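Structures given as structure tokens follow.
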Structure 1
Amino acid sequence: MNQRKFIVSDPEKCTGCGLCELACSGVKTGAFNPLFSRIRTVWAEPSTTISISCQLCEDPKCVGSCPRKAITKDPETGVIVVDEEECDGCCWCLQACEFGAITFQFDKKKVVICDLCRSDPQCVVYCPKAALELKAPEEISQSLRKKATKRLQTNKTTK
């Protein structure tokens, strides 16, 4: 079985440079404009930044919220797909997304969602600090366990 993977941002590495947004918009639209990006850099005060894209939810609220059925989930990859012909830009999906990962394209009057660049997300490729990674949930859990263990060991030796 293919385990779903999604883009994970490490706030300890992310500088908020926005190159992920430029890479995404460049690849997807040919314009280097963060407004056309499917990934967003978010600043949390006082000094934390993180990039957010579609989390490929198991039961995506965006899919169920679309009155025109323009949003579907690919059963193989888990990627959320927007049918531009059906999307009328009502933005119900945008409101339903708990992560704020859906973007409204004002020029097209449609929504766009990260499609992982067909399993080769260019935001990950061009991140200068390697703050973005394409990971499966188990890989994330393993990484967090390692970080927690390292913190515990560090705290134990400093006491």
Structure 2
Amino acid sequence: MNPKIIVAMANNMVIGNDNQMPWHIPEDLAWFKQKTMANTIIMGRKTFLTLGAALEGRKNVVLSTNREFSAPQIVVKHSLHDALSCFPDAFIIGGANVFAQALNLVHIMYITHIRADIPGNTRFPDFDFSQWEKSVLREETSSSGYLLSFCRYTKKPS
């Protein structure tokens, strides 16, 4: 099993506000697309509903405890464990509750650090950065004015 997390977060660990992304950063969206295209992505139901539809070119797995939930072009699983048993190499794309469940299962995280404090009511779960080896893959200033650091974190051996 080799699931990975992919997420963009502000300095204050904000990843969302009222079930929406509190920024529009085309460079991060392109990075997300490049990393996840032709792969499986796993997300919670609320994250899926904010997207509005399945993301093209990827197998979309949506977690929901609602046994009646369905939507076109998605696979519904009722737990992260069930999803990962079927799709062990998936990218986990949110939301915060799914990230919290996944943190102890993943060994790789792709984090786009947005170098700003951005208001929001949804944060990435706390984790110990010292347990992860950080590689900065690239840095740039987005067209929307944010300084971005595209990083890969690899879990250090225990």
Structure 3
Amino acid sequence: MNDILIEEGRQTFSYRVAGILRRHDQVLLQYDERDHVYAFIGGHVAFQEHAEDALKREWMEELHLSIHVVQLAWVGEVFFKWNTQTCHQISLYFEVQADQFPFPLPQQGNIRFRWVSLDELKRITLYPQKAREFLLAPQGSRFHFVDEQV
């Protein structure tokens, strides 16, 4: 599959999906040990792939977990540095559910998966940065945001 990841010179365009899985007052996130940043689990959409299908595929690949997509929650226009590239990313964040939760949580190289309490959110570096306030909003709220990190 060819991801929608287009490079032109020192610029990259990326189309990404991510899932928001909640359990009580926690959210399941991935943590990168190299840069100490938390993010929502997901990945790039491939050409001719529906966003929800891409999200289900990514969760199966990364967590071996079958999810149900509930609804689109957030749409992000994100600008950031990615290695030596300037990246422009369109990100769709979906509320998801799972019939079961993986235990123990798997890991992939430098990536760890962990449940983070809503109280703990203020003490971690979370991408996107605006996600903290969105997670505290009533479930079912929808947001569009622009996040410029360059």
Quiz item: Which structure, out of 1, 2, 3, was helix-only ellipticity at 222 nm (-39500 (n - 2.57) for each DSSP H run of 4 or more, over all residues; to 500) derived from, given a value of -8500?
Solution: 1
Exercise. Work out the source of 3.7 here, i.e. which of 1, 2, 3 gives that when distance in nm of label points 7 Å out along Cα→Cβ at positions 47 and 87 is computed.
Key: 1
Quiz prompt | Structure from which 0.8 was derived, distance in nm of label points 7 Å out along Cα→Cβ at positions 103 and 127, options 1, 2, 3 | solution = 2
Quiz item: From which structure (1, 2, 3) was distance in nm of label points 7 Å out along Cα→Cβ at positions 7 and 23 calculated, if the value obtained is 0.8?
Solution: 1
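Values in this text are rule-based calculations from the coordinates and carry no lab data. Values in this document were obtained by computation on a predicted structure and should not be read as measured data. Cβ atoms are built from the backbone, for glycine too; each structure is taken alone.
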